[in-house]
Structures are given as C-alpha cells and as structure tokens.
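Nothing in this text is a laboratory measurement; each read-out follows from the coordinates by a stated rule. Given the structure is predicted, the values throughout are model-derived calculations rather than measurements. Cβ atoms are built from the backbone, for glycine too; each structure is taken alone.
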Structure I
Amino acid sequence: MNKQISIIGCGWLGLPLAKELIKDSFKVKGSTTTTNKLSLLKAVNIEPYIIEFTKDGINGDIKNCLSGSDILILNVPPGLRKQPETNFVNQIEYLIPYIENSSIQKLIFISSTSVYSDEESIPIITEKSIPKPETESGKQLLIIENLLQNNTHFQTTIIRFSGLYGGDRHPAKSLSGKINLKNPEAPVNLIHLNDCIGIIKSVIKNNVWNNKFNASTTPHPSRKNYYTSVCNSLNLPVPKFDESMINKGKIINSDKLVQLLNYSFKIKL
C-alpha cells in the first residue's frame, strides 16, 4: 500500500485523523484555509497546503496537495449554515478534474445522515433506505455522493456520519436552556470523534472501496431524556420540549459497517 494520504480539510475531524494516520506510519498531506494554521500542521508532521474552495474555482496548490497520494480523504463541510447561497456541488465539480489527473485512486467522502429524511413512523435507516434529503445541505451532499461514486477514475467510499461530538463539541451545549424544542421522543443519532477516526482508519485498513456506510453509535435514547441528562451532567440549563406535536425522526442503523469492517464502537451514548 502507498503510505501517503491527502486530507482536504484538517479541521475538527481532519487534524486528529491526520495525527492518528501519522502514528500508523502514513505520510500525510493536509489542507487548511488559514495561513495561521500552517505552523500547527507542520508541528505535527503534516505537509500543509492552503486550499480554499470558492464559487469560481479552487485557490491554492491543489495539484501538489494531491501529488503522490493514493488515497484522498475529502472532509469539507458544505458550510451552508453560514453561507446559504453556497453551491457546494460546483466546488466539488471544480475539484474532480484535479483528482482525475492525480495519483489518487481511492477516495473517502465524509457525508452526513442528513441525506435521509425524518418521518413520523420513526423508520430504521440502513444503507438500502432511499435518501430523501430535506435540507439544502443534505440535497447537495447526495448529488456529490453520486458524482464521486459514478466517476470511474477512482474508487469512492461514502461515510455518512450522524451528529458529531467530542472534545468541547456537543449539541447539548447549543440546545441548553432553549424552550419549545420539537420532537422530544425522537431518537438521538450521534457519533463521537474517536469513532469517526476509527471508522475511517478501518475503511483504509480493510481496503473497502466503492461502498456506503451509515455511522451512528448506539443506543438511540429520546432527545428529551438524552439532552436533559447531558445538560445536567455539564451543569447547564436543561432544554424544554414541546410535547404537543407528533414526533418525527429516524434511527440510523450502522450494522453494515460493524459487520463488513469488523468494527466495534468505542464510545456509546
């Protein structure tokens, strides 16, 4: 196996992932959008590049960022919450020719379970479930998934992560003290940073390509019970839920990755 990997997006997930891959004797090229982060990447032995996706193309030395690597981990969030007008699909379309003309043969695309809809029946979602994204972010992610997996120049594995948490990041902090929150009985779908890293490493180790995986830890407690408990443990004001409406939600099933990658989740809810 070529022991060099490129990571586009060395942020909350990409940076600790790169550190773990380096521990496993991989050479890592990684991108950031800010110059003040270059020294941080260099300090942990990542070969750093400034890469920025724009509406007109890609700024930065993307050719050298990809050069010599067999695997690309594409870990760039759509960013539609802060900039709802962003056309993330176009940005990835700008990137694809660079990948095609590089040494990259395998690609991991970090997607989201937002490609699935919430329903009143609270379905159990597997990789065979038909995606029906409701948000603009989910719609664009699904288009990109198909663009990448239909490209014959490289093999793509899609990992659809549920809500991300770990370190100082937890959705309970943003929900703390809020009132009239919907769907108190809807199941919680989250995954810890350590498991995100573990799953990506397992895909690489097991050489599993041209695949899709849902990734969400178990169990799936109700939103009301879980976020009340977490806020209490963090000494934060508990959220208040509106229990007058019908609940909508979904349960993300991750049995496929557990079986195919022989993976055991490290952190449970």
Structure II
Amino acid sequence: MNTSTLPENRAQELSDVDPSSTEFLAAVAARQLAGRRRVFAGVGLPALAVDLARRTVNPDVELIYESGVCGAHPEGLAEGIADSVLVSGAEAVVGIPALFGYVLQGGHVDVGFLGAAQVDRWGSLNTSFIGDWDRPKVRLPGSGGAAEIMANAAECFVVLRRHDPGALPAQLDFCTSPSPVRAMAEDPRMVPPGHGVSVVITPLAVLRRPDKLGELVISEVHPGVSVDEVRAATGWDIAVADDVRVTERPTVEEVRLLREEIDTVRLYLR
C-alpha cells in the first residue's frame, strides 16, 4: 500500500501505530500460507490469518471449514464454523462423512490451521483441559476435528496467544491431538500420513518442526526478542536452528486490512 494515496493525517496515523499482539500474530501466520492451495481453517486467530492471506500473499487459497463448507469465499468474518457468511458463495457444502472421508482423509488438504491451549516439543496438542483429570482448572472445547486434521492434512500450523511454560510445557496436561511421534510411540503401525505440526507462531517467536519425527526448533524471533528469552519461556530445552532470523514486522497495509476491512467489530482482534 502506498500511504501517499491516503489523506496526510490518515497515513501518519497508520505509519505511527504499533500493531497489537493479535495483529502481529495474524500477519505472521498469514505469510506462512503463501503457495499453499487448500487450507482447513479454524475460527479465531486462524480466521484472521486466512482472510488476510486471501487479500495479500495468496488470493487463490481454497478455504475449507469443519461444517462441510469447501471453497469458501466469505464476504465477512465468520463468528463460527457454521456461520452463514461461510456458506454464501461457497463452491460446495458437503456432509461431515464426505468432508472427513473424502476431502481430508483423501489427502486433499495442504494445511490444517489450528489453535491450541498447549503444544509439546513434538507438536502434540491439548485442547481438552488444563490441570488434573479429576479436578481440572479449565475445561476446553475438546478435539472437534483437530485430531483428524493433525493426522491427515499435509501439515498443520498452530497459533498461540501465549508463549510460556504453561502453553509450551515439557508434558501436556492431556493429549487431544497426537503428533506422528506420539502416534508411532503408541503403535508403530499407525503412523499417520500427515507431517503433523510444522509451524507454531507465538507472541515471541516462530517455531518449526522440519522433521516429521523430530522436535520443534526456534526458527525466528520477533523484533526485540532474544533467543535466550524464547528458550527461558519454553517448558523444555528447545533447540535452536542454525539460521535464526528476525521476523518481519506487519506492514502498514496488513494492519489496515485487519482493522478496517477484516475485523471491523473487533471480534478477534484485541
């Protein structure tokens, strides 16, 4: 975006403002979708990221939602996976057996875009509860389709609103969606076809897991954050990539799109 085309006071306002944590996460997550074709998208931060990607790095991305909507072209931000805004203009709406049996298990999803409460070093997810089984501190929504998406999408991206040992623990309070590593440990004959989690975007860094049976490593640190700070905020002794780089800040245009076109009612932006 060329800010010279805006009124002087509006251009100055956009240039001076710092993106919020949510805006930063959404912009970084959207860039990961460059070159991907079909994305199985969740709500919340994933919804912001896929909408921003459609308007910037990947206008041809095909969006799939757990309600059975395939090839969605939403004109607004969905409040949930069954929001009518996803159905209007979609290329198809199929039943759940067809969605999971043919589209997902058939190998037609490039990226599953998920949220989670906890992620471990191998990319297993907890979306069930925090605390003890008998007396949990917090109850969470559960798996939904995340376990199937983890197993069958070519790869999965996860966005976390926190980066601390509670969100990235040495051991999950509960494993809702097992990574290929955990699945193989349970039964070597049952290694899923998908890579599992390949990218985790947090408020401090971008973590990647290049090896299907390997661990997450620090790939990028956000501006003003050191590798040591990321390691100290992680619940295990996380490895560091050989070529760690600093994440690019959101552009003026990315922030403007998020605020003025994508989430004008601040449904997910904070």
For mean count of other Cβ atoms within 10 Å over residues 46-53, find whichever of I, II sits highest and give me its label. II
Label whose coordinates, when helix-only ellipticity at 222 nm (-39500 (n - 2.57) for each DSSP H run of 4 or more, over all residues; to 500) is calculated, return -6000 (choices I, II): II
Which of the displayed structures (I, II) returns the greatest value of distance in nm of label points 7 Å out along Cα→Cβ at positions 174 and 190 on calculation? II
For the read-out distance in nm of label points 7 Å out along Cα→Cβ at positions 198 and 214, a value of 2.0 was computed from one structure; give its label from I, II. I
